[in-house]
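Each structure below is given as structure tokens.
Bear in mind that the values in this text are calculations on the coordinates, not laboratory data. Bear in mind that the values here come from a model prediction, so they are computed numbers and not experimental data. Cβ atoms are built from the backbone, for glycine too; each structure is taken alone.
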Structure 1
Amino acid sequence: MLPRFISTILLALVFATGSLFAQDQVLTLNSDYEVIIDGTSNARDWDAKVTQIDAEFVLNGFEGNDLSTLQPGHFKTLKINMSAQSIDADGRRLTRNIHDYIKADDHPTITFELTEIKSVNGSGNTAEIEAEGIITAAGVSNTVTMIVNAERGNDGFTFSGVQDLKMTDFGIDPPTAMLGAIRAVDEMSIIYRVRFTL
């Protein structure tokens, strides 16, 4: 009985030790992020840049640089906050109009919150991630599915991609001008590149 008891104790210690190593890794958003809103109208293309972003990103139990071992369960928390007032277009009038349409005064923060990692296909230091999350803008929340490109660097991760959205998904009527002669297209793209360091 004694050897079996000792074996049980040793096995419990192994599992306990393993759980100690599977600790949270809190990553910090680098200041070289880039988030661009890209749209068009029947008259011209337009774009705007989000210039103020902060984020909370936590992994759990992932070690090393090989993203082939990265699993959905390693993602614990990812939330990105973007200042609506920080959106800056290539003209003062367009910038002001964007702020008005996204109701920046009443809803000053645009957020993305990760809800599920559906799959991770990694090889070496790169991976393609299918993720689901909730984007909240202009006071309206909408669930999106995105394909994200991930790259593992020496000091962290870079995530990039292009996400197509519609203004009407967030209760925003596509803007018009010149008595309706100029009409914005409902569809727009969010082009992003964010880097997190350990």
Structure 2
Amino acid sequence: MMKKILILNGSPSGANGNCNIWIQRIKKFKLSGVELEVVHLVESPYGRELRKKISEAEGFIFVTGTYWDSWGSPLQKLLEDWTALEASKAILGKPCAVFVLMHSVGGKEVLSRLQGVLSTMGLLIPPMSGMVYSLVSDLALQNKSSHAEDFWTVDDAQLVLENLITATELNVSWKSWPVDRKNPQRKWIKKGR
């Protein structure tokens, strides 16, 4: 049976940027029993169709660049809209992987923060399920160096994906805290104080 994995491209450049090139690279890995579907968030607003894809997915891959020490604005918008799915059956316990691209600095902080947000929302963060790939690494890896093992490489993405796929096999009855599902956007600050 094929596992549905939804790739969510959080880059403002959508299908025209580095994140999509990265996605095309990782789609070339040999992953048996997996059906990958790409959603460029800048082109696919959150709504019924995207919620359906999220609910049907058995795992997620988040891909984003680093933008002023944060993830892309389309991904931020998704997380804001996705708040209504927090701890719901649509995402609770589903595994995810995260790829962050960066020119030179800030990517590891973005990776750690994003994994923290995703875990708090209810997604499962498997071991070794996130990595940062940088322009600096890409340039350094073009030259032979004894330090090459210290850089994440494109090939390391296969391990990230294999851990994600392994985690889709887990069958756990996760517990969740209570969540305000009626109106999470209601005002809570009183006027006049």
- Item | Cα Rg over 2.2 N^0.38 Å, for residues 35-106 alone - highest-scoring structure of 1, 2 | 1
- Message: On FRET efficiency 1/(1 + (r/R0)^6) of positions 83 and 155 (r between Cβ atoms, R0 = 25 Å, to 0.05), which of the structures labelled 1, 2 is highest?
- Response: 1
- Looking at structures 1, 2, which one was FRET efficiency 1/(1 + (r/R0)^6) of positions 51 and 75 (r between Cβ atoms, R0 = 30 Å, to 0.05) calculated from, given that it came out as 1.00? 2
- Among 1, 2, structure where mean count of other Cβ atoms within 10 Å over residues 99-106 as derived comes to 15.5: 1
- Identify the structure, out of 1, 2, from whose coordinates helix-only ellipticity at 222 nm (-39500 (n - 2.57) for each DSSP H run of 4 or more, over all residues; to 500) was calculated to give -5000. 1
- One of 1, 2 was used to calculate Rg and Dmax of the Cα atoms in Å, giving 17.5, 66; which? 2
